[in-house]
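Structures given as structure tokens follow.
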Structure 1
């Protein structure tokens, strides 16, 4: 499972490519910007204070709700985390597919932690639809599908992740797939895909 900070760093890197193109549409308030800075610096307590102040002042800031979900998840308050990410999905502009993908990925990751494999798969599929170039979306959906017993689809997602990034962190998933594979054919496919890691 991902830690808050690896999730934040991955999401910030994934969204950074679009920030310059859409800067005018994204929040620029001090509390929001400083909250993200605190997250990036590994200070969830300060991030919580700043993002909470942002949400109090601007309750329609879906971006702040999305990051607040990460902070609440870090502190183990799954109810508040899910409420925050649901608010983010309600408030984020439909036109901002990059952040909407991030929000679906965030909720999907929380659902993985709750072992809600089918619900996680649904959210991660939407994250992929919105941002098909994000390796982590495929890796996370592969985990959901593996745990749901859909081994072929899990392998397809691992393969897609490796095609996007041959250094994707899928080794553990590959080993789990090898251990769970119900047929020699699937073992051969997994072994062939595993060679992509070399």
Structure 2
């Protein structure tokens, strides 16, 4: 029996748009692309998400590496929440309905400590019964250890859970530890896939 529904945060509960955000302070498209490729690398993001360094520390490091972008990097740091585009349409209403149906709702996100400012800003996060943040536990998806950490913290059984994420590698990681999973596209697609799984599990 499915009891637990687990959600990634970025592009599942709240959206973000780096192109729109960067264009607000870097007008030239070519320069913007160079900035993004140099500073928003997987290594940079993973270090933030793992909590190995704070975003402040990483920004200072990048400013040393790319002094030509010192001002832009400071803006990138100071205005980072402007990358958000709001709650993903339809998800707050859907989570409200699923909660009424008796499901326990949890979050599992790769994010730096800044996520707590995001959670204060959007009402959808109040619907969660708990969440596990990568930077708090020094683990990131799709490492199996982070899923097991979630199971242990909230006494969740993987066979009673369905996970959703917008990244295929994180879906594969969750399935490898015994959870059913849905690759997220939008609220309607997610609900349709969820209902099919629930029907088949009866």
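Below, the figures for the structure above:
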| quantity | calculated |
| --- | --- |
| P(r) over Cα pairs in 5 Å bins from 0, in percent, for residues 97-176 alone derived as 3, 20, 29, 26, 18, 4, 0 - corresponding label from 1, 2 | 1 |
| Per relative contact order in percent (Cα under 8 Å, 6 or more apart), the highest-valued of structures 1, 2 | 2 |
| Per FRET efficiency 1/(1 + (r/R0)^6) of positions 33 and 137 (r between Cβ atoms, R0 = 35 Å, to 0.05), the highest-valued of structures 1, 2 | 1 |
| For 6.0 (distance in nm of label points 7 Å out along Cα→Cβ at positions 49 and 185, calculated) the corresponding structure among 1, 2 | 1 |
| With helix-only ellipticity at 222 nm (-39500 (n - 2.57) for each DSSP H run of 4 or more, over all residues; to 500) derived as -14500, matching label from 1, 2 | 2 |
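Values in this text are rule-based calculations from the coordinates and carry no lab data. Given the structure is predicted, the values throughout are model-derived calculations rather than measurements. Cβ atoms are built from the backbone, for glycine too; each structure is taken alone.
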